[in-house]
Structure I
Amino acid sequence: MIPSLLAMVLFAVSSVSARRSVGIFGPATANFFRQILAVLLLVAFVLMMGSGFSGPSLSWFLWSGVVGYGLGDAGVFLALPRLGSRLTSLMTQCLAAPIGALLEWAWRGQVPTGVQLVAGCTILAGVFLALAPQRGSAWAGVEWKSGVWFGLLAALGQSGGAVLSRQGFELARLAGEQAHPMTVTLQRALAGLVVGGLWYGAARLRSGPVPLRPALLKGRGWLLANALAGPTLGVACYQWALARHPVSQVLPVVAMVPLAVIPLAYWLEQERPTRRSLIGGVLAVAGVVGLARYS
C-alpha cells in the first residue's frame, strides 16, 4: 500500500497548489501550463529510467490519459473555483473509489472481498464525515450546481482512467513486459496534454489575448509545485499502485486526499480543523489499516 499512500500525500499537495494556481491563472491556463511542465519533467525521468513507447499496452495507457488526465483533470480545475479544494477533492476521490470498483467488477471481473469492501466503505465514510458541509451551508445556485457536475466529471475521469490503466498493466504482464510507472505516466500525460491544449486554445479564442507575465511572476512557484506533486510524481506513484493492486484497493486509499489537505490548509490558510474532521480522519485511517492488513 506504500505507492497508494505516497500518491495520496502528493495529490494533497497538488490539490492545494492547484487551487492557488487556478486563482492566479484561471482553470484552462493553470491546467495547460502545469501539463506542459509535467511532460518536460517526465521526459527527463523517462530518459534516465523509462522503457520507451511500444508494446501491446500503449493504446490503453493513451486512452487512460485522455480519460483520466485530460477529461478528469479538466473537471477538477473547473470545479475548484466553484466548490473549493475541500469539496472538489471530496467529490473526486470519494466518488472515484466506488465508481472504479464497479467499473472494474463489470468489465474486468475483479471482485473485491467482503473485508476489502468494508475497509473501503470505512475510508469513504470517514472522508465524508470529515469534509461534508455543515448543516445550513449554501447548497444552491448555478455555480454550485455546475461545480457538482464538474466534480462528477472529475470522479468519472479518475475512475475510468484507473480501470484503463489496470487493463494496460494486465496486457503488459501477459505479454511478459514490464510497464515502467514513469513511462506510463508520460504516455498518459502526453495524451492528456492534447485535451488540455484543445481546452486552453478554446478558452483563449473565447477570451482573447491575456498577458501571462504578471501571473507567471506571481504564481510560478504554485504552478511548479502542482506540476511536480500531481501529474509527475503523484501520478507515477498512482500508476505504480495500479500496477500492483486492483482499483478497488487503490482508490479508497487515494480517497484520503481531502483529509491530507486539512493540515496543509491549516498551515497555508490558517483553517483550523473541526472536531468532526478529526473524528473522520481517525475513521478513515482505521479503514486504511484494515485495507492494508487484508490485501
Structure II
Amino acid sequence: MSLDTLNQLILRSKEDTNRVNFLLLKVRDHVAKIPLDSVGVICKEAYDLSQKLDFPRGRVNALLIRSRPLIIKGKFDEAEKDLLEAAEAAQTHNLYQSLGAIWNNLGVIKQNRGNAVEATDAFIKAAQAFEKAGNKPLEAAVLGNLGAIFLNQNQLDKALLYSQKAYNVHWSLGDTAKATYFLMNMATAQKRKGDTLATVPIYEKVLFLADKNNKDQELLYAALSNLGEIYYQTNQVERGLRLNQRALTLAQKVKSIDKIAFQYKHIANAYLRLGNAREAERYIDLALPLTKKSSENFR
C-alpha cells in the first residue's frame, strides 16, 4: 500500500484497531521515507491507542517497530526496555511471529554490547518463536546465524548442531543453495574438530550440491580445495589431484593469485607423491613467480 494511500486512510480512520494497523503499516513499509524521530511519534500513538482499545497485537508491534530506529541510533537501553515489555505481552498472547522478531532484535542489542552468551540465548529464543509461528524461512535464517556465531567462537559442537538445524529447514523448503551453505559450515566445524572420517561425506555432499547448483563458485571452490586436501591426508592422492585441478581452473577464472598459488602448491605436492617429478617441477616453476605476490600461502 502506498504512503499516500495510508495517510488518507489514517486521516479518515476512527480510534479503532484499523487506525492502529494503518499507523504501523506506515512506519513498517515506508520507514525509509519517514524521519527516525517521526517513527517514534507514530509508534507512540499506535501504542497508546492499542492500550486504550486493549489490542495486544498493536501494542506489541508498536514497541517492536519503535525499537528499530532506537537500535540504529545506538539507544540500546531504550530499545531493550521496549522489547522486553513487548516480549512479555507477545508471550502472554501467543504472538509468536512478533516474539521471534523481538528476541532477534534483543540478540542484536546483546551483540552490540559484546555480550556473546546473552546474544546467543536471545537468538535461540527467536528461532524457537519462529518455529512456533510456523515461519520456516525466518527460523532457518536465525538458526544459520547461530551456527555461524558458534563457528566464529570455535564452539564446534554447537556450530554443528545449529548449522545442521538450518540445513534441515532450508532443505525442507527446497532451498538447496542455502542448505549447501550451511552444510559447508558443518564440514568446516567437523574439520576443525579433526574428525577426518566424519568430514569426508559432508564435503562430498557439499561438492555434489555445489556442482549441481553451479551458481556459488566460491562455495564450489572451497569444497573442491578442502576435499582435495582431505583426500591427500587419507592417501587418495589421485582423487585429491583431480579436485585440486578443478579448483585451479576456478581460481584462474576469477584471477585470484592467492588461490592459484595455493592450488599450484598442492598439485606439485601431489605429483611428487605420485612419483612424477617432471610434472611436480613444472608446477613448482609456475608457483615460484607467485610466491612474491602470495607469500602467505607459501610460508
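Values quoted throughout were computed directly from the atomic coordinates according to the rules given, and no laboratory measurement underlies them. None of the values given here were measured: they were computed from a predicted structure. Cβ atoms are built from the backbone, for glycine too; each structure is taken alone.
Structures I, II were shown, and Rg/Rh (Cα atoms, Kirkwood Rh) at 0.96 was computed from I.
Each of the structures I, II was assessed by distance in nm of label points 7 Å out along Cα→Cβ at positions 53 and 77; the largest value belongs to II. Largest in FRET efficiency 1/(1 + (r/R0)^6) of positions 69 and 221 (r between Cβ atoms, R0 = 30 Å, to 0.05) among the labelled structures I, II is structure I. For structures I, II, calculate relative contact order in percent (Cα under 8 Å, 6 or more apart) and state which one comes out highest. Evaluating relative contact order in percent (Cα under 8 Å, 6 or more apart) on every structure, the highest lands on I. Among candidates I, II, the computation of FRET efficiency 1/(1 + (r/R0)^6) of positions 117 and 261 (r between Cβ atoms, R0 = 41 Å, to 0.05) that gave 0.95 used structure I. Assuming 1.48 is Cα Rg over 2.2 N^0.38 Å, for residues 93-148 alone as calculated from a single structure, say which of I, II it is. Derived from I, not from the others. When distance in nm of label points 7 Å out along Cα→Cβ at positions 45 and 197 is computed for each of I, II, the one that comes out at 2.1 is I. Taking 1.13 as the value of Rg/Rh (Cα atoms, Kirkwood Rh), for residues 157-228 alone derived from one of the structures shown (I, II), identify that structure. Attributed to the structure labelled I.
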